[in-house]
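Alright, structures below, take your time with them.
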Structure P
């Protein structure tokens, strides 16, 4: 049975039809995806769907839902369809051409926040390399909005589209301590910083080919893929980081699940020492914290 316009469809009918259809199309969490898309069109919460269970859908709403179902069934990312995603308890605007924030990156944010909170130092400068949607600096800044800690952040990206989206997220949260900079890694960066933080592209060519279709075909390749078995950008950052770090400054990296050993060799090559490793929700190495070994 298809979603025909000449039939009266209730919220319940469409919800269960969509969930079954997504199951056939191998969409992860099919019922949740159905709830999110229908709630988005009806401009209500997922909970409200169940209060409208037997309500017939207007023809316009049904038409809009059908368009979203078609796109999602083709494995177009649901975050792009919704125009937003949640990260670190904040709703971020997302759009095609900019990487979708991942739960694993919350580990990176957590690591930095914990380090700052445990320090007696109150004034901090942070350089975020490859900011994307701005989810890392916005989450950090928001966490210290009522704190005595003063953190000034410079967030860079090579993508003007990403920087435009980051500004939208910064403005939405009314944050004033983040400066955006169009730069290829350190090209336009000036000054020195207490810390550098980065979730750089780290997917190797082999891994890229094995990514889920919705990631591989729709998210920006330049924000995912890195040469040299995924180590390209770590290498580029570590080559020059010393010039931009204050004495005893730290580097916080998100890494691929199986990159720790190779990155350990790379950090030693550039005279950095791994002082801490944070694991993700699947007990995989996900964050490295480095200090210059001189």
Structure Q
């Protein structure tokens, strides 16, 4: 049995599907009731209360751990989840971390995530750590404005990073959960090219077959929107990265191709597959 937390999100959903198609028994965990693929067991649990995860962990051999935004906040203790998993006999843990633990290791949220990585390594379970950079799916923040006004509104219009397709993160996670040769590694996951918000706008317009205008937000305007779905400190960390990426944050990593045997998907490919959200 493989337990997937965050199972209804941009990574968890394709990961759950891939594991089910591979013939694995899967328990999908989310905060709220949700539809899951045929044959997949679903459990509702709030990871902020690790004891509530116990029923989902019964009989589990592996765990994919994805933390929601509030579990990155000061005072949260996601290490308790690792303890619960190991106590229930989980033998392999794949943790979704962030590239920032390498590129900006001294921010508060990065320090906490690095500590969680260490907890996983020291847990006694087999492990793998995934460190993605920016997600292509963050473009979904623009979906309503594209649908209603034909506009993408974002800060730092001409500053790019190599955003990664969540489907590629899910594919790497599946490989790490299913194949012994990928345990004991930390994988930096990026897309194949640096692309700016203005470049993403052009890709969305091409996918839609209609014009989309780019409007540049100030940092303050962008943060005001971001704090609706994440802690303010995490929003500031994110804005620091996308506003002034370091050379390490601009680097295209070979790790997706090293694990999957193919190049990572482009943002244009992501846009074409998700174009319905912007119509």
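The numbers here are math on the coordinates, done by the rules we state, and not lab data. All of these numbers come straight from a predicted model, not from anything done at the bench. Cβ atoms are built from the backbone, for glycine too; each structure is taken alone.
In this comparison of P, Q, the computed figure 1.3 for distance in nm of label points 7 Å out along Cα→Cβ at positions 154 and 170 is attributed to P. Check the numbers for distance in nm of label points 7 Å out along Cα→Cβ at positions 98 and 122 across P, Q and tell me which is largest. Comparing P, Q by distance in nm of label points 7 Å out along Cα→Cβ at positions 98 and 122, the maximum is at P. Quick check on the output: 2.8 is distance in nm of label points 7 Å out along Cα→Cβ at positions 34 and 186, derived from one of P, Q. Which one produced it? Checking each candidate, the match is Q. In this comparison of P, Q, the computed figure 18 for relative contact order in percent (Cα under 8 Å, 6 or more apart) is attributed to Q. Mean count of other Cβ atoms within 10 Å over residues 114-121 was computed and gave 11.1; which structure, P, Q, did it come from? Source structure: P.
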